[in-house]
Structure P
């Protein structure tokens, strides 16, 4: 799958809350702005985070997995995503996970 650039991602606090807050019916979303740097056209995508993993030892760079918000968590048709975010710049990449 092709990677899409994250130009404005969530904060550290928002990532933590999305992972730890709520239950299977009520989950907290984080928002990613996707697009090209400097472009006026940017897509805002809501994601529920299911996994966070340190990318390096700094605590600023993270790998994540989640579901696009609004999708049925029990459906096999859900849209799962994975990505990378650098919290110092709130930038990174996102791609759909192929089943």
Structure Q
């Protein structure tokens, strides 16, 4: 299934705080910092989205630019199901996951 994943906020008590777009190094290791808010990817969902698992996406686009790679979230702690999209909370972040 093709999906769009957008980081909409930090979770209430993140294990790692969100990075800042001015200092976050996209595609490189950013130890002890989570993705910046408004990070967006598109690609193919791998596996199910379920509590205890991870959001795993074979990425085709990152922030609107063609960029192939893999995305793996921190462990999922909560899922709010909607008809068209889901709000998925992880140890660090809150994501909007939509089928495209």
Structure R
């Protein structure tokens, strides 16, 4: 599990749309039943390198024109993710146009 933080210079509704679009481009599907207002949960199935993974994105408005993102990663079945989760969270931030605040 890893946690990454970032900021997006967009209102919260625009930021949410950017995160949804970026996650979809990265192969993640929105888990509708697990997502609630202010928190989006994305899942990706098994691959050659993973048993599946989850990205939970907390979206919080910090001003009318800025949004704070908190991404928590999780592997479906793994003892260690060898840094994959942190890298994937930072890739999602970059794809959404956000600036990582926790290099």
Computed -8500 for helix-only ellipticity at 222 nm (-39500 (n - 2.57) for each DSSP H run of 4 or more, over all residues; to 500) - originating structure among P, Q, R = R
Per relative contact order in percent (Cα under 8 Å, 6 or more apart), the highest-valued of structures P, Q, R | R
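Coordinate-derived values only; no laboratory data. Predicted model, so just to flag it, every value in this text is computed and none were measured.
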